[in-house]
Structures are given as C-alpha cells and as structure tokens.
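Below are structures written as structure tokens.
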Structure I
Amino acid sequence: MEGMRHRVLACDFDGTLATMGVCTDETVEALQRVAATGMRLVLVTGRTWEELIDVFDPGSLFEQIVVENGAVLIDAASGHEQLLAPSVPPALVAELRRVGVTPLIVGRVLCSTAISQDAKLTAAIAKVGADRQVVHNRDSAMVLPPGISKRTGIEAALRALGETPASTVAVGDGENDVALFAVAGVSVAVANAVDALKQRADVVLTEPNGKGVQSLAAALVAGDLGALTALSPLAG
C-alpha cells in the first residue's frame, strides 16, 4: 500500500509550515493526523532552538528536531542535544561583533544574519582563519562549517529513528532545502518555493506554506501521494 511506504515526514519551518513565523492551528492539526497514522515527524530548520521556540512549540508532534541548518539535532522526548559539527569559534563571534554585523544570531554551531552583511561575514571568516563558509537562504546568510547542511541533519535524525531516507517524504521552500531533497525518497515543494527547489521536487504543491502542507498531509493520511502528483506541473 502506498501509505506504508512512507514512514517519515521531514518538514522545513519558515515558508513551509509557517508564514512570517506563524504556524496555524490548522497546519498543526493536519500534522497530528499524519502522526496518528504512525508516520514519524521530523522538523528541519535553519533557526536556532531559541529562535524556534520563541515562535513555535514543537511539543510532542516532532520526534526529532534539526536546528541550525543541519548542525544540531534535538531529541524531542529527552531534550538531548547533539552537535553534528564543531561549536562556533568565539574568535569569529567577537570579530563579527567588532565589525558591526547586525542582526547577529549566534547558535551552538551556526551564526546567521541578513544577506546584506555578506561581505563582512566573508572578511571576518578570513581574518580569524575560521573553518567556516557562508550559505544563503532567501534573505539570510548563515555561517556554517563546510559540509554541514540540512542533509547532515536529516541523516542524523533518521539514524536516531532507525528509519531510511527512501521512506522519507520531505517538504520545503528555500535554497537550503535542496540538500534535504537530495536525501528524501519523495521531495515536495510548496507553491511559494524558490525555483531552484521546485526544479528538484518530485511534487510541486498548488498552495503555499501551511495550506500546501495541509494538502500534503491529507494525501499522506489517505495513502495517496499520487493524487498530489496529478496536480503537480512537473508530473511525469
């Protein structure tokens, strides 16, 4: 049966579940119905944990939560936090503050700011000799260790769950979700996704953000992703 093939739903947060940081009750309820079928939910976001819980309570809905764009994995039940890369170098944070990078969000591994601060980020990384690179996602710029992406995060989450990439459905909207789609058995872009992601998606939803996720959730509950594929302009 189609529904049994898919065992994990991996969701991006901003621009996918949430619009302007807000995830509606309807979207949460749709995900609860997916979880009730036995599918396991993973949240995969570029936000730090503190940024996430400031706007959204993942509660018991998601078993594993990937934050900092794949750099940190949190087990929802125990609260255990696992760093998947070296911590952010204090010297780099000090230099970013010295040159006036603002806003500046500092996580366990990641630093992030507005894309307008790109040149300052690159210069600071070079000056302190940090083993870091700048990754863009829409209007934000993230400083991460080389090789760290949503792929590293979802792979660690799947290992923790004892599940496989092939049984995973992933949904997202931004450039940083390309790495997530590279792993998933089925990749789904919401209607508001960037073109680079839509081109890599197995299914492009006709609705944006949470509305799109609600459609995906309904198809997963019905065990019929084929219904979505029929809607996709990329079908076939």
Structure II
Amino acid sequence: MIKKIILFIVLLSAVSCTKEKVEIVPQNLQEYLNVNSGLIADEVIACAASDKTDSSISYIFYYPILGATEIQYFETENTTVNEKDFSRYKKRALQNEAVFNGYLERYVRNDVEEVWSIVTYKTNGKLHKSNPIRLKHQTKPTEWNNLVTIDFTENTSPKFSWQDGIYKENEIYFQVVSDVNNDLLSGTYTYDKWFQYYKLDNVVLNVTTEKPPVLSVGSEYNFTMMGVSIDNWVN
C-alpha cells in the first residue's frame, strides 16, 4: 500500500513539470503586429494602380529594401471599414512579380472588389509596414498615356514635365528612368510636375541606391511617371 502511494506521487510530480509550447498564429494584421511588437517599426514605400486594359486587375507596387524577408500582403473586406483598424486586414496570397528587373516588386490582384491593402516585410530587427492603400480600379481607373514633355537643352540631363490627368488629386509624383533592358537607373519622388535627370534639387524622396550613370547621347531610355494620391492610388 505504501509503495503504491509513493509511485502515485512520483508520477504526479513528473506530469506537473511537463510544459506545452503553444504557437500563436495571427489571424489578422493587428495580431501579426502584436506578435512582432518587439521589432522596431518601420515603413514600406508602396502604392497601387489598375491594369491598362483589364479593369478587374490591379497592381500593388512596393519597394523591397535589400534583405527584406517575410513579404506579405493584407487587405480588408471592402472600403467601408476604418482603414486604420488593422484587425480588419486579412492576409491574402497573391501572385508576386518583379518590376524593373527586381528593383521594385508588385502583387497582381484579379478581383473587382475595391479594398484597402497593406504590404509588410521584415529586415534585420525591423518590421516594415506600408500606409493603407485604397484600390480604385473600378471607380477611378489609372490613366496610361504618353503625355510627357522632354526638354533636351542639356543632352545628358533631360528635363521631364507633365500635367495631371482626369483626376486632379495627386499629392506626389514618382519618376523612374530606366535603360533599354528595363534596369532602373534612377527612382525619385517630387511634389512638382517635373524632374530633371539626375538633379535632386526638387526631389523629396530618393530610392536610387547607387549614383546613376551619365546618359549617353544617341542611346534609348525609358521614362515612367506615377501620379499618386494621398491614399496611395496611382491616378
């Protein structure tokens, strides 16, 4: 009888020392932020635009810092929710593709529903999150055109200028000069409706990581400009 009691106490002691590790799987963006609250908060440069011909397709562009990992896309159910309530954003798997040969990237979304979206990723010790992006591919589809004026007074430093299109609500302008291989040479933001390569007098944000080359007279280059609204939609 005494032996049985001692055995019971030993077993009970062994069970009481056993611990189970429960992994928390975030169900929305707010929970994901909570799980990673120990990381330094930082930003993601991102915006969205509609496809040139297919009104159901929208692109969510973002600039991935070198070494970015765990890149994720979140969106709300619709646009009637509070875009600052991160519990309303759910993770969604979308096709991802390179832009300017990987200098930028974009998610491809094939869905007519307009939503708020956010992109996140991690770098060393940091969690980066974009501002909310309002998709408007149904109500205000992006205009694609060639209406840009190029001043070649300085041959190797052309000046590009443009005007707003149908929607006069752009807050900032993103310009890219790339070569014939579509490699990005410079990526800059201005509040003005002009940019001169590669003069930074009116540049307010520069994502060019290396000093770009001097343009060669007689060579071909590409110029891309995005007029972005305050809610990060490309008009």
**Asked** Computing helix-only ellipticity at 222 nm (-39500 (n - 2.57) for each DSSP H run of 4 or more, over all residues; to 500) gives -9500 for which of I, II?
**Response** I
**Request:** Kindly point out which one of I, II the value 19 was derived from, the read-out being relative contact order in percent (Cα under 8 Å, 6 or more apart).
**Result:** II
**Request:** Check the numbers for Kirkwood radius over Cα pairs in Å across I, II and tell me which is largest.
**Result:** II
**Asked** Taking Rg/Rh (Cα atoms, Kirkwood Rh), for residues 83-162 alone for each of I, II, which is largest?
**Response** II
**Of the structures I, II, the one that 2.6 was derived from, the read-out being mean projected area of the Cα convex hull in nm², for residues 147-186 alone** = I
**Request:** Looking at distance in nm of label points 7 Å out along Cα→Cβ at positions 27 and 171, point out which structure of I, II has the largest value.
**Result:** II
**Complete:** Structures I, II compared on distance in nm of label points 7 Å out along Cα→Cβ at positions 35 and 203: the greatest is II
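Bear in mind that the values in this text are calculations on the coordinates, not laboratory data. Because the structure is predicted, anything quoted here is derived from the model rather than measured. Cβ atoms are built from the backbone, for glycine too; each structure is taken alone.
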